[in-house]
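The data blocks that follow each hold one structure.
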Structure 1
Amino acid sequence: MKQFEYRFAEIKDIGLILAFIKALAEYEQMADVVIANEESLKEWLFEKKVAQVIFAIKDNQEVGFALYFYNFSTFLGKAGIYLEDLFVFPEFRGQGYGKGLLKQLAKIALERNLGRIEWVCLNWNKPSIDFYLSIGAKPLSDWATYRLSDKELENLANKE
């Protein structure tokens, strides 16, 4: 794998982070559900510090990003990384940037004594699935992802 540069996002990168999020949402055919904005990203990423972003860089241009946060495994008794988003602009795919970002996350996990890295992938996204399998990632076929949001979240919270 070829070497590339990467860097952690800074507060000045909020617009760029939002651009990556919107590009990813467009790729995933979910652009209509993005409500994140620069103010919310500033609050959650840089004031509350609940997640971090790493950029892959080519010729002083950010070409890919990974947004992650920590989760916790009660079975392992230690934290891990949950990869929320990994995205490389289409014109830079197939050049090792996605793998490089995952490699950086693996290094972070080892340096910080974390137990694992986990993420989800849309079932129809065969190029990404093939890529994840090629680096040794294993799908967890015994597990299903569940979500409460919007009205369902409010209904549960207010249920007597």
Structure 2
Amino acid sequence: MSVEKISGKSKLVKVDDIDTDQIFHQSLLTIHDPQEIKPHIFGNLEGYENFGKENHENKVLVVGKNFGKGSTRQQAVTGFLAHKIKAIIGESFGPIYYSNAVNAGLLLVEAPGILEFLIDDLDTLEIDVSNSIILNIDKRTKIKCNPIPKPALDIMKAGGLLKLGDKM
């Protein structure tokens, strides 16, 4: 997987402190098949209950502060992979969620101020990983993001931690 430059249409979820229970409800933890997880993503987040039933393939999700806080829940990562979300850009991420996402090969990009950056749903965003810049192609604007650590990039390039281990 190439992660030097990622582009896709934006999907905004302008909510801070989204916990893993709002991403994937604890009552569904017996579900492990990605395609069965997919329709339940954000099913417990007010205003976004239909997210999981919509097509988000190749989109870049833009979220607020402390996304994925709370308990560890792999389905909260797997659901976005099943949706074929290209990346999630957020102000910040819960540490356990960040670790789970990286290990699964889901690109997370921290960009302080991203919700103040002028983005509308379906704007074309380009993440220039090498230069730590997010471009809004439609509005011709850019914002700096935090550099992604090399070990995390290596895992994502391999498609996840297990696939990286296979290459060694």
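None of the figures in this text is laboratory data; all of them are computed from the coordinates on show. Predicted model only: the values in this text are computed from it and were never measured. Cβ atoms are built from the backbone, for glycine too; each structure is taken alone.
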Exercise. Upon calculation of distance in nm of label points 7 Å out along Cα→Cβ at positions 7 and 87 from the atomic coordinates, which of the structures 1, 2 produces 1.3?
Worked result: 2
For this session: For the read-out P(r) over Cα pairs in 10 Å bins from 0, in percent, for residues 71-126 alone, a value of 21, 51, 26, 1 was computed from one structure; give its label from 1, 2.
Result: 2
Problem set entry | Origin of the derived value 9, 35, 39, 15, 2, 0 (P(r) over Cα pairs in 10 Å bins from 0, in percent; candidates 1, 2) | 1
Problem set entry | Parent structure of the calculated result 25, 41, 21, 11, 1, given that P(r) over Cα pairs in 10 Å bins from 0, in percent, for residues 55-102 alone is the read-out and 1, 2 the choices | 1
For this session: Assuming -9500 is helix-only ellipticity at 222 nm (-39500 (n - 2.57) for each DSSP H run of 4 or more, over all residues; to 500) as calculated from a single structure, say which of 1, 2 it is.
Result: 1
For this session: For relative contact order in percent (Cα under 8 Å, 6 or more apart), the calculated result is 18, so let me know which of 1, 2 that is.
Result: 1
